[in-house]
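**Student:** Quick heads-up: structures coming right below.
Just so it is clear, none of the values below were taken in a lab; they were calculated from the coordinates. Note that the structure is a prediction, hence the values are computed from the model and not measured. Cβ atoms are built from the backbone, for glycine too; each structure is taken alone.
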Structure 1
Amino acid sequence: MIIDAHGLRKTFTTRGRRGASRTVEAVRGVDLAVETGEIFGVLGPNGAGKTTTIRMLATLISPDAGTATVAGFDLLKEPGRVRGRLGYVSQAGGVEETATPRAQITMAARIHGVARAAEATAGVLDRFDLAEVADRPARTLSGGQKRRVAIALGLVHSPPLLFLDEPTTGLDPQNRANLWDRIRQLRERGTSVLLSTHYLDEADALCDRLAIVDHGLIVAHGTPAELKREVSGDVVTLRVSDPGRAAEALKPYARETRVDDDILRVYVDDGEHALPAMLRDLEEHGLGLASIALDRSTLDDVFLAKTGRSLRDTGAAA
């Protein structure tokens with residue numbers, strides 16, 4: 001196991017303009033177990049505690065409570081040994097706009113004590129298709145190229161563990177897909193990856209396992225498929241004239257129903273076969289139907305089931 005954390009907690013105290021202090025429990029007792037060689041995701045809305053958790057595990061801030069072993073070393077007793085065994089890529093990326101990728105990566109290699117810094121730099125530039133832009137100022141690179149430089153900076157010393165904090169935020173769909181492929185390649189080469197994201201599709205597509213975080217707590221964990229099966233096989237989403245009455249009428253078909261304003265979600269085992277009978281019951285009860293959709297359960301449905309609200313409603317992207 002590359003990460004084994006128990007009871008991590010972190011509280012921050014902030015001061016307002018008038019000097020009043022406010023205490024924020026960013027992380028409220030997180031247990032995390034990441035297997036060697038997997039991509040493990042921490043999924044949740046902005047402010048859920050994802051970045052704080054990663055920064056604690058990366059030794060950038062100290063936990064107020066809890067214990068962890070990271071890459072074989074005790075997080076609290078051996079932070080220097082932990083740092084030498086990991087790479088860290090923040091949301092900002094850490095790429096210097098005025099310097100070239102080659103210069104920055106070479107410097108990172110030397111800081112980490114890599115014996116052949118120039119050779120290691122050339123290797124990661126090739127791996128991330130950056131050789132052609134290696135000697136240009138970083139400010140001239142595209143957003144996708146800068147993110148690849150940031151990951152190269154974190155990998156030049158060949159760490160067994162890489163932390164990626166919101167790695168694709170701000171990228172267009174093409175660059176996101178390209179970066180997903182790069183992250184999968186890291187796993188194929190044996191690198192363990194812990195990434196945070198608020199993108200549902202990213203967590204579903206990339207992660208072998210994931211933890212869903214809300215208000216500093218893990219509310220669910222498992223593989224994406226396991227989590228979606230736990231909620232239900234299919235989701236029927238209806239806009240009806242009276243969602244409350246419709247929920248009562250459709251209870252015989254449902255494992256669970258949820259009402260959100262004029263939207264009714266009915267979680268069923270086999271939506272394709274249940275749908276015709278559900279429509280007949282709505283008609284018999286005189287309930288007007290504006291629209292209906294049948295979908296497989298998503299990670300957003302898992303978040304909704306565990307927290308009572310949609311991840312999309314928190315401001316996170318789909």
Structure 2
Amino acid sequence: MPTFTELAVLSSASPTYVGVPSRLLAYYEQVKKYQRAALAPATLRAYASDFKAFVAFCQLGQVDHLPAIPETVACFLVYELEERKRRVVTLERRLAAIRFIHALQNLPSPTDHPKVTTTLAGIRNEVGMAPVRQKAALSVTELLAMIEACPNTPWGVRDSAILALGFSGAFRRSELAALQVEDLQFDAHGRLSCRVQRSKTDRAGKGDSKPIYNGRQVRAVDRLLTWLALAGIEDGPVFPKLDHNGDATRAALRPQWIGKIVQRVAKRAGMDPSVLGGHSLRAGFVTEAAEGGESLDAIMGVTLQRDPRTVLRYIRRAELWRKHPGKGFL
């Protein structure tokens with residue numbers, strides 16, 4: 001994961017501690033640690049990658065990248081669009097990285113200059129906003145077919161538990177990978193809640209709990225308990241890596257592996273793995289709930305989303321068919 005120091009090196013600017021009194025340097029090292037913690041690791045990686053692209057462009061044109069002038073940034077947008085064939089969403093991300101690096105070095109950002117903003121607006125009008133290709137949502141029927149395709153091996157039992165719990169709890173892949181045994185909370189009736197310690201919309205780490213409904217088909221709680229008993233897991237990661245013998249290690253799966261497991265099992269079930277990923281589990285739960293007429297509040301009680309707009313998109317999409325005006329006569 002790139003650090004603030006590595007980003008500063010990319011910028012070839014003065015170290016970020018210049019101007020800090022020597023007696024405060026020890027504290028400032030801690031300041032930088034907490035600043036890093038304010039951003040998700042994926043965001044830091046994206047900023048580093050995007051700013052590298054900008055630095056390379058500036059080196060090509062023999063112009064300064066820090067501080068960059070608006071004309072340079074505007075030309076960079078055109079270069080990325082016409083030469084590198086980048087999408088508008090990528091251009092916006094590049095600008096965010098340039099803005100961040102300038103803020104890191106206490107420099108005014110050129111990205112807010114009209115020469116840059118009007119260039120981007122013109123690009124949007126000219127080429128349009130190509131939609132980001134989202135991974136398809138899994139239906140319950142598809143999920144059950146995938147679970148059925150999991151072999152009766154340690155890997156298969158683990159993967160079926162991942163699929164069932166990921167779907168039933170509408171987990172993000174990062175939340176599922178980070179889940180610890182200590183986060184599993186059973187009440188007096190045996191009902192399971194999963195404590196999510198930190199998520200995309202909870203960077204402060206306040207945490208919240210997801211209710212997991214076992215059900216008659218998916219049986220997420222049953223499959224989870226079967227997996228934990230088989231692997232002998234009593235603490236640590238709920239879904240660890242397995243060694244070559246199929247024994248659980250102490251290392252948690254990385255979030256990327258959740259998506260790879262979904263694709264691998266989908267292929268085994270005869271489905272197209274290229275349209276599926278880790279998000280397919282979460283999107284599948286929301287889609288099925290929306291098509292079943294469940295309320296926005298009830299769905300968000302499981303997804304733990306703070307902004308209802310994403311869920312509303314699924315609900316409106318479901319209502320296009322459930323409440324189609326031609327339903328009664330066509």
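**Student:** Looking at structures 1, 2, which one was helix-only ellipticity at 222 nm (-39500 (n - 2.57) for each DSSP H run of 4 or more, over all residues; to 500) calculated from, given that it came out as -10000?
**Tutor:** Working: 1: -10000; 2: -17000.
Computed on structure 1.
**Student:** To continue, here is another question. Say we calculate volume of the Cα convex hull per residue in Å³, for residues 60-219 alone for every structure; which of 1, 2 gives the highest result?
**Tutor:** 2
**Student:** Starting from the value 6.5: which structure in 1, 2 was mean projected area of the Cα convex hull in nm², for residues 116-171 alone calculated from?
**Tutor:** The correct label is 2.
**Student:** Please compute mean count of other Cβ atoms within 10 Å over residues 164-171 for structures 1, 2 and give me the label with the greatest value.
**Tutor:** Details: 1: 21.1; 2: 27.0.
Looking at the calculated values, the largest one is 2.
**Student:** To which of 1, 2 does the computed value 2.6 (distance in nm of label points 7 Å out along Cα→Cβ at positions 52 and 252) belong?
**Tutor:** 2
**Student:** Using relative contact order in percent (Cα under 8 Å, 6 or more apart) for the comparison, can you identify which of 1, 2 gives the largest number? Walk me through the numbers before you get to the answer.
**Tutor:** On the way: 1: 19; 2: 16.
Biggest value here belongs to 1.
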